[in-house]
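Okay, got some structures for you below.
Read-outs throughout are calculated quantities, based only on the coordinates presented, and are distinct from any laboratory measurement. What you see is a predicted model, and the numbers here were worked out from it, not measured in a lab. Cβ atoms are built from the backbone, for glycine too; each structure is taken alone.
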Structure 1
Amino acid sequence: MRQALAITVLLLAAPFAGNVLAQEAKSPATLAELQQRILQHISQPKYDAALWGVKIVSLDSGKTVFEQNPQKLCSPASNCKLYTVALALDRLGADYRIKTSLYARARPANSGRLGGDLILYGRGDPTINARLHGGDIYQALEPLVAALTNAGVKQIAGDLVADESYFRGPPFGSGWVWDDLEYYYGAEISALTINDNVLVASVKPGASVGAPCNLTLWPATSWLTLSNRTVTARTGESRTIQFYRPLEENVVYVTGQMPLSGACYTNEVTLHNPAGLFGSFFKEALARQGIKVAGKLRTVSWLERQAHPMDYGKLVELGYVESLPMRDIAREVQKPSQNLYTDLLLAHVGEKTRAADARPDETSADLGVRALNKFLAEAGIQKGETFFEEGSGLSRDNLACPNATVALLRFMSRQKCAEDYIASLPIAGVDGTLRNRMKGTPAAGNVRAKTGTLRWANSISGFVTTAAGEHLVFSLMLNRYYEQHPARGDLDTIVVMLAGFNGRCN
């Protein structure tokens, strides 16, 4: 009863905004009328070459309200995050935190000197970033520095080792395309993740026409280099700034022009080997506290640990820090649709479930997908209704059908983590990827749903309360559709119909 009440509170609609009379005039009054309007909408000639997959079910009665191709496999795009977050909450729990440890072979001497290397060992915490710490990356690292000083360390005689070997596998998801790695949504996956594994490059015009533009990185670091090939153009000319980073390099080539009167232009740029960036920032954070590292900064990957295994159980854990609880990470994933965090969760669950007899070639993501498939079977999703290669939905090879997504949402609405799961979703017209959608409609402040967008693929799935107070769960997928305008409006039309529906479905 408590869970049902919590879900009801979460799904209550906010007061309608905008032209209420106009909205009421459009709202279907009977179930038959609602079904007819949805069918008319998705049957328009402009969708002749496209594929619609639709499933709408009453959460109160279990009755199917409407369906069209509910069994068809579609590209779900970021609707995949619904699955990965559900897995993490179910298997790890809403209070679970991801730990980052500081290891050494022995404790420091009474003088504070640590005789050997200091190993910075990550397990995929996504929350060590400037954005969540007042814009200051060193504030984000302060608890980790404090953990070391609390252990009495004042000097490190050996190297600082940034160890990302907890995750096994490549630093990108299966099914990604190569140019994804150029953009923030394709940042490398690492057990030692910092600042979302991106840096912000800023471009300002130079002092005069013909001069190079002024380039800066934030947070400032020498780990990534900006190669300046820009020029300042005359006032009134267009901005043509472009960024290009060759794969597995840490040089970003900035080209194009910026008009003399142009405002500052920023772009999030990705980088290679985020563990090294983490170590670089951490070494500087230690220096700011007077802790000197006599040795060098080194990074260690899973491949190196395969060749040179280490028993971490025989090391001394000098200290550790923990991530935000999983309920908060779920929110940080779902509302902005954060790809990196999702794949970190899948890899972390994979490693938590790695058995002693697991094949050495099985990656963290492989094990995460195996755990996901087992979880989905428990949730009542039939074999063949989903195919996942990675967790975020950036893969063009992931597939799911509306039947599966609706089954997942219904299952999660009954679990002990239901309130946290639903609260992590964007709210129409309010926040996340829905902040600018469905404003001034009955859906605003009411619908909680996950969006998904790839080229030729759009989806939205979640929860809505009708005008009559009935709770519905829905999954809408539109694939292979090309128009000049984004397809999200085509999806939102149906969601608004559901929110404004005055009749009863049960």
Structure 2
Amino acid sequence: MDYLFFIVMLPLFAGLVVGVIPGDRTSAIRGVTLGASGLTALLALVAFCSFDPDGGLQFETEWTWVESLGLKFYLAADGINIGIIFMGAVVAFAAVCCAGDVTHRIKEFYFLLNLMICGILGAFASMDLFFFYFFHELALVPTFIMIGVWGRGQNRNYATYKITLYLSFGALLALIGLIGVYVQTGAESFSIPDLMKAVEEKPIMESAQQWIFPLLMFGFGILVSLWPFHTWAPLGYGAAPTATAMLHAGVLKKFGLYGLIRVAIPMAPAGAQTWLEVLAWLALANLLFCGLVAVRQKDLNQLIGNSSVAHMGFIFLGIASLNVIGLTGAVLVMIAHGLLAALAFGLSGHLYQQHGSLDMTRMGGLLRKMPLAGTALLMAMMAGCGLPGFANFAGEITIFFAAWSAGFQIITVIAAWSALVIGGLYMLRAIRNILHGSQGEDWDNASDAKPLVATAFGLLLAMLLVFGFAPNLLTKRINSEVEKIVRLAKPEGAAPEKVEVVRR
């Protein structure tokens, strides 16, 4: 069955249906979007469970679009993207459940939300370089509009302009790099498997790789909030509607990381060997600098935003290690962080609705007032600390082993200290300020999460725990495809190591 076709197209179809529903029928608009996202998540679960780890590309949908240019609408799943697609579909459903903070121009918002979901899932499912980029832009444009129109806070317009400029510039750099890949390979198709085969038979000239890889590294890096191009992220997420922040921070932000693994490293391995040490030091800056900034925050959204940027450092460090363990850990943290970021921003959105503010100095006693939301927030912050039992821990410890074995001992020691000490400091202090102590101001009329929102929180937490206690559900799918990428990047190397450290 062509699961991916329906997974990608269902949100687009739902958006078209929303477009013809009268604007005053808000229940129908929300119901259509919720039903489509729920069915998409269910199909993604079936695809994930039926995926064969040793089966190569699966669930393929391939249509020739422009034959003269070699453009194809080509969707397929392998070990690298099947888990991300599943995570993205679940986060999309959870985001729709938490979208109740939008109370005006609802039809337009849900149309854009469906378009964003379609673009996100399409970007990760596409195996054609053109549609890989096209779907990302399809998701990015609604993000800008939703922050500008439905965002909150006095800095909403500034945040909109800043995120637009940064991400547009990053996407432009990445586009130049992708065009360079296509031209230098001499391939007659934009198909990513065809491009990889062409590179394997005849590698791109090393001189060309030395400018292609940094373009892709910094272009994709800006999209992910690589230090020092990270300042758009906390500001943008703080101003974004809840569903938009959940989708962008949780899923769309991973596009750049996915692009580095899927395109940059296998297409330009010599360039990667030159630049990955630089990437490792920038990853450390993400962890250390953004962690210290998070310590100073009094606004919950700013704390979550800076923490999210800091966690990107783990993934960049795993990619920079350029070994099987590191790349596997990077994909694992991408999935874990997607679930965690969506949960954290969903909770902050609920607290903002109930409290009218995210100033942590005005909060307190949340566990007594909202036991369900408070418990979910406690577990989310513990997951953010890398507590064993959550999926984040499995990926992070794997990356530390990988970075150490790759020769980045100093970076590994500082990164581990940053994660344990700085990460623990800002998360545990937030737990104390928000959840414990005397009841804060403005909680009198607050209520706990309603069933739909509670379902979203429970689903995200359940996945974090399942993948935390059984990371092998992901690693056994990821490992074989990562081995192929490492062989392309290090053709002279020995047989790649197996990922046993995270198996149960």
When distance in nm of label points 7 Å out along Cα→Cβ at positions 192 and 256 is calculated for structures 1, 2, the one with the largest value is 1
Candidates 1, 2; P(r) over Cα pairs in 5 Å bins from 0, in percent, for residues 120-223 alone computed = 2, 12, 18, 20, 17, 12, 7, 5, 4, 2, 0; producing structure is 2
When 1, 2 are compared on FRET efficiency 1/(1 + (r/R0)^6) of positions 304 and 456 (r between Cβ atoms, R0 = 35 Å, to 0.05), the highest value belongs to 2
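Of structures 1, 2, which gives 47, 24, 15 when Cα extents along the principal axes in Å, for residues 184-263 alone is computed from the coordinates?
Values: 1: 46, 21, 20; 2: 47, 24, 15.
Value 47, 24, 15 for Cα extents along the principal axes in Å, for residues 184-263 alone corresponds to 2 out of 1, 2.
Work out which structure the value 26.6 belongs to, where mean count of other Cβ atoms within 10 Å over residues 112-119 was derived from one of 1, 2. Don't jump to the answer; show the numbers that get you there.
On the way: 1: 19.1; 2: 26.6.
Among 1, 2, the structure yielding 26.6 for mean count of other Cβ atoms within 10 Å over residues 112-119 is 2.
Which structure, out of 1, 2, was relative contact order in percent (Cα under 8 Å, 6 or more apart) derived from, given a value of 16? List each step's numbers first, then the result.
On the way: 1: 26; 2: 16.
The correct label is 2.
14.6 is what came out when mean count of other Cβ atoms within 10 Å over residues 208-215 was calculated for one structure; which of 1, 2 is it? List each step's numbers first, then the result.
Working: 1: 14.6; 2: 21.0.
It was calculated from structure 1.
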For distance in nm of label points 7 Å out along Cα→Cβ at positions 136 and 480, structure among 1, 2 ranking highest is 1
Matching 22.4 (Kirkwood radius over Cα pairs in Å, computed) against labels 1, 2 points to structure 2
Note: helix-only ellipticity at 222 nm (-39500 (n - 2.57) for each DSSP H run of 4 or more, over all residues; to 500) at -8500, derived from one of structures 1, 2, originates from structure 1
